[in-house]
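Read-outs throughout are calculated quantities, based only on the coordinates presented, and are distinct from any laboratory measurement. These figures come from a predicted structure and were not determined experimentally. Cβ atoms are built from the backbone, for glycine too; each structure is taken alone.
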Structure 1
Amino acid sequence: MLFEDDPRDVRKKEFIARMRRRRSAELLGPLAEKIAAWESGGLDPAEVFKAAGWAARKGEAMIADFKKRPDVILAGIAMDENRLITAIGDIGIEVRLADITEVFSDAIVVPVEPGGGMTAGAAAAVREAAGPDVEKEAAQKAPIAGGSVVSTGPGRLPTGNIILTAVRDGSGAITSESVTVALAAAMKEADKLEAETIAVPGLGYVDGGIGAEESAAAVIAALQGHKGGSIKKVLLVDIAEDAVSAFIGELEKLEQ
């Protein structure tokens, strides 16, 4: 084979295929439930036909959207999900209320325990979505001291790498400073991996950690301190509304 697809383009296609399956399931799942209810005698067929018509209309629009070019599809997803778009220096910043495993990026930054355990928050979500091989690889590279990182393969996720960073300091505590140092190390690793886009959750915002506002301020401090490299865009992504609101609040302070 003389020409091979660019790995990033391949991952875009894989991500879009996953998204299409998920959105199809969201449409077809409720319809399947109504059909089952009708078959058991618990639902009038008119309700099933009504649901089928709605699913067909939504499905046709969805299929049309997914026939567009990958970059157009990704831009449309971002437009729907972004809560704030700004920049820090030369790095574009997008804030989203979303599952970090369901955004397209070249690397995902995940807070990890010193032994490589991915037990809570974004780490647990990534472990579940990526599969057990990621945590096994992390454990093999442990211990991961405070302020240091290891990178692993993506497992089942269509991302380039997963960057595991230790957010606890030498005493085992999570502080604003330890979070800033952890993300700074992760961004340096992302540059080494030539990642253009990285996804970052609310680091340090776990049991025994720091609050949403303190975590957001620590993350923004690391972004402000980063110089040069391959990173063009950082996605600040969390499923917690207060974490997302805290990101937005800290970024809006910079614009005042």
Structure 2
Amino acid sequence: MDIGIKGKFALVTGGSRGIGRSIALGLAEEGCNVAISARNTIALDKIVHEIKEKTNVDVMGITADAEIADEIKKSMDIIREKWGKLHILVNNVGGGGRWGNEVPDKNDDNLWLEVFNKNTMAAIRYTMAALPLMRQQEWGRVVTITSIYGREGGGRPWFNMAKAAQTSLMKTLAMQTDLARNCITFNSVAPGAIMIPGTGWDDERKKNPEAFEEMVNRSFTLGRLGKPEEVADIVVFLCSKKASLINGASIAVDGGQSRAF
């Protein structure tokens, strides 16, 4: 099925591994040209090479730290200089769900600010920089990867706060008439527990595989964690022309894990 994004230009932030990597691959497989930003140049080069081997799209890696405003600006300057256009932005960079001491008042302000900056401020800065390019072509898709904890209670408060703010950002921008009538949409995708090599869930599994599997079977409706590709599939659809009426949604991709409607 042609979903209408062949030949379009996309930026995926934090796209060198995990969910971001799968999104970049998914977009490229649909014929979308892809720029990927990340801090880890080695991992970035690896995914760029992988996409070039599998597809014929234009792909470039941009080394950038999303916590630094000037580096976000430089990333967008590179895109303007090379492409002069941007149709799709996926705000995937983020983190902090396992950071800090689980007792809130055992942490200082720096933790709260770091998590907010890495998630919410990065999404704000990338989105604001992308909007002029989307307005010029009267078409755009902005998808922000949040969390089920951006939709309900649970988790560590600094992470919930940042993810809820991202969800609010997408919803309120979706309600802006001038943006909507320029065919620019804004949506959130809220993953539940996703198994990504080298991250927290993988670490827990390695500590005690049997106990981990027992916990997963007991705690998760599907009896398993999600895969990055399963999140990417939803994101790629939201970036398509076929998703033109989906604007301001927060879509849980969690296999029934969350309790929110």
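General remarks:
- With semi-axes √(5λ) of the Cα gyration tensor in Å, for residues 134-245 alone derived as 20, 17, 14, matching label from 1, 2: 1
- Structures compared: 1, 2; top value of Kirkwood radius over Cα pairs in Å, i.e. the largest, recorded for 1.
- Comparison of 1, 2 - label where FRET efficiency 1/(1 + (r/R0)^6) of positions 6 and 70 (r between Cβ atoms, R0 = 35 Å, to 0.05) is highest: 1
- Origin of the derived value 23.1 (mean count of other Cβ atoms within 10 Å over residues 118-125; candidates 1, 2): 2
- Source structure (of 1, 2) for distance in nm of label points 7 Å out along Cα→Cβ at positions 54 and 190, computed value 2.9: 2
- Across the set 1, 2, distance in nm of label points 7 Å out along Cα→Cβ at positions 166 and 182 reaches its highest value in structure 2.
- Value -13500, calculated as helix-only ellipticity at 222 nm (-39500 (n - 2.57) for each DSSP H run of 4 or more, over all residues; to 500), assigned to which of 1, 2: 2
- Test item: mean count of other Cβ atoms within 10 Å over residues 30-37 calculated as 14.1, pick one of 1, 2: 1
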